[in-house]
Structure 1
Amino acid sequence: MSFWLNSLSVGIVLGTPLAYAALGELIAERAGVMNLGVEGMMLMGAVVGFIVTLGTHNAVAGFAAAIAAGAALASVHAVMTVGLRVNQIVMGLTLTILGAGLSAYIGTGYAGRRPGAGVSAIAIPVLSQIPLLGSVLFNHDVFVYAVPFVALGIWLLLYRSRFGLWLRAAGEQPGAADASGVPVFLIRYLAVIAGGGFAGLAGAYFSVVYTQTWAEGMTSGRGWIAIALVIFGTWDPIVVLLGALLFGFVDGLNFQLQSVGVPVSTHLLAMMPYVFTLIVLVFAWTRLRHRRVGMPEALGVPYEREAR
């Protein structure tokens, strides 16, 4: 029983940064812009958040800097893809490589050091005393507790607000939205930059909270998993959150199996989340082939007002 409870607890922690990164990507894709640079933005958030936390001994300052770093890299993507209409896939891959290289350069000399400050777990009174599940669900840090509310907030923004209607229109029919007075370009800029901020926060969670150290390439491809989660969640914030927790559980199961000494190569166990990603993508793509479940119609298509 303790094996599964520990796997659930670790899975919730590992699923949290995936959820933040995926929710940020969802916002950008709902506006019609595909951002494949999530991995690079997560790495920039991780290194900047760690260095600022180390220098200020303040995790809040570190996370703020990480969000700013992710948003800054995303603004480059926004300018190139929204403003200059550069191919979104090529630009995203470029930013992934740029973020990986730049974060490695900036982080030189910081590997193995401790940030000097962190975010402690907070046991919720009464609820944390519930047998079995109390310690699993109600003994985490503030970012874990906040992520369901963030997902719910994004859902309300998308489906219960005028701005959400504009954002969805920018991703579905940007020409019609523009003709109706919706500021399509501004909305796409804001959506991409917000998505980058979420990716930066997710990266800082790895370096400041989870591992409490910096290492080159420490996100290990989780930015790509976050992109896959958006497809798996059919561009719905609540389903994306549930998917992130599921992926986190699979990732956590890998560590738990290693800890109990399962006679399987650690390299094979480390592949579990990525194999699971491939399986999920095949399943999701099969659904999308038959009907466009939640997929924005203008996703990945640069909007040109002159061609309206």
Structure 2
Amino acid sequence: MTPIALVGIGKIALDQHVPAINASPDWTLAASVSRNGSVPGVQSFTTIEAMLDARPDIPVVSLALPPVPRFAYAVAALQAGRHVMLEKPPGATLAEIHALRDLAAQKGLSLYATWHSRMARGVAPAKAWLRAATITRAHITWREDVRKWHPGQDWVFEPGGMGVFDPGINALSILTEILPMPVHLTEATLTYPENRQTPIAATLRFSGNVTADFDWRQEGPQTWDIEVETADGTLTLRQGGAVLELDGKPQPLGQTPGEYPALYARMADLVRTRASDIDLAPMIHVADAMTLGRREVTGAFHF
């Protein structure tokens, strides 16, 4: 198995990345980098420079820290000749990812901008069903509780943290994967808490009669649905892509390894072939929303 280093030992790393790596036939978790966190039984470092210097035997670095500081870590890893895997969103800005793409190409290294929701088990069957469909309308409802998924993590409301687009980009990653035609944003309304720098809710309208409703204030059951109406019936993905319905009837789906195990399997393929996978379509939609969005202000938000 190939040694891999995991950078950023927070909630998503412990909940998803570590179990996926430990269960993988391709990888062994050889080191971690974090100012505060660690993984039991794994060599830990507080800086990526120290890890890169001490462990030249580790050829791959997976970055699971927030998007704003991630660019510097990715540059350091690529400059040191290591392949790099990026948690979503792949960076704080599109220009950063273009720069990383160019650096990886210059170094002959693999760069993987991951979108874990695309690995949900209903996504590939939905894409196949829609391939020849005539789409008349599509709508995303993506509503969840930020206090549950990002407890006390103020960085999500700071510049670069993306606010409600942190989960919303998951929906956009599925949408851009399953639709047989490209769409572009035409208008948006973004709702900002009066004490925060990023939106807590958003409504979006795209070409092709596609709309979206994102909200980070939903308590109780969470809603992650995408409904696509076609001339041949209605396809619905529920539970973030885990459930596929056709005209309201659940469809049988095969077993999959899970979203993050699938990402690490894909990374192994990329490294073996020295290829990269950098699809920025979901992030482009978010950037367009920030450009075109009409701003509304709501009451203060506190964790």
Structure 3
Amino acid sequence: MSVFARFALYERLISHWATSQSPTIRVGYEFVRFGLKQAWACLFGGMMVALLLGSFFLYPQEFVLARYDFLSIAALLIQVGLIWSGLETRDEAFVIFLFHIVGTVMEVFKTYMGSWIYPEPSILRIGGVPLFAGFMYAAVGSYLVRVWRLFEFRFTSHPPFWAISILAVAVYVNFFTHHFTIDLRNAMFLIAAFLFGPCWVHFRVWKVHRRMPLLLGLTLVTLFIWFAENFGTYSRAWIYPSQTDAWSLVSPAKLGSWFLLMLISYVMVYGVKTLFKVDGPRKEMPGFQGP
């Protein structure tokens, strides 16, 4: 019996047992199930963070293959493995590839402007940006695609796609133009609050759909991305000017930037999931697809 099949068997048994227990136990089981689904949705991102930290502590400096090049090759192999195993469809992989392109273009510009740097040498790079950097943005896309599927998202009072698309394009352009002209991000925060404020996301953890304000959900994801970025800078995968001499916590002000990036990511996934109806059959961890 495979590991997945064994997990599915035990999960069904525990789910059946929890159904007949007290409300406290049922709530506890649903909470644990929520955590497991979130961890499974973070599969690609979690593996990338593990690679950053593991290579920082264990990768031999004298090895012929530079650490950054190792990270780029490893990230590509992970992505290929997810597609080959059926855990991501080719359509979803295409969306993640778009994240890679969008993120890499911005990285090349931002490193040129000195916003942050990649301090180690590598061959697989574009300008000052090693290729693994794009996979860090792709990890956000991978999470959104997978969490959408695992929790069977539904929405009420969702803003129209054309409106959020205009906002996403404006946010992306502002990431570049604010270096030369006025920074419009505060206005974009207000527009995002106006568009997404009435929206609720409904998600199924176990038997029924729960709900939360979509803005709250995006904010929580932003917070965890900021945590992951601190791991990334601690491993010196990239560093900010303030971290050149010694590591320090990434400024909380970066939460605003990550929130705006989350908006771009969300709009891309929303468009694919709703307009192009990309939700075909795929393999997934057994036990996570039903009650």
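From 1, 2, 3, which structure was FRET efficiency 1/(1 + (r/R0)^6) of positions 68 and 228 (r between Cβ atoms, R0 = 25 Å, to 0.05) = 0.45 calculated on? The read-out was computed on structure 1. Taking distance in nm of label points 7 Å out along Cα→Cβ at positions 60 and 84 as the criterion, the highest value among 1, 2, 3 goes to 1.
Comparing relative contact order in percent (Cα under 8 Å, 6 or more apart) across structures 1, 2, 3, the highest value is found for 1.
Readers should treat all values here as calculations from the given coordinates under stated rules, not as data from a laboratory. Given the structure is predicted, the values throughout are model-derived calculations rather than measurements. Cβ atoms are built from the backbone, for glycine too; each structure is taken alone.
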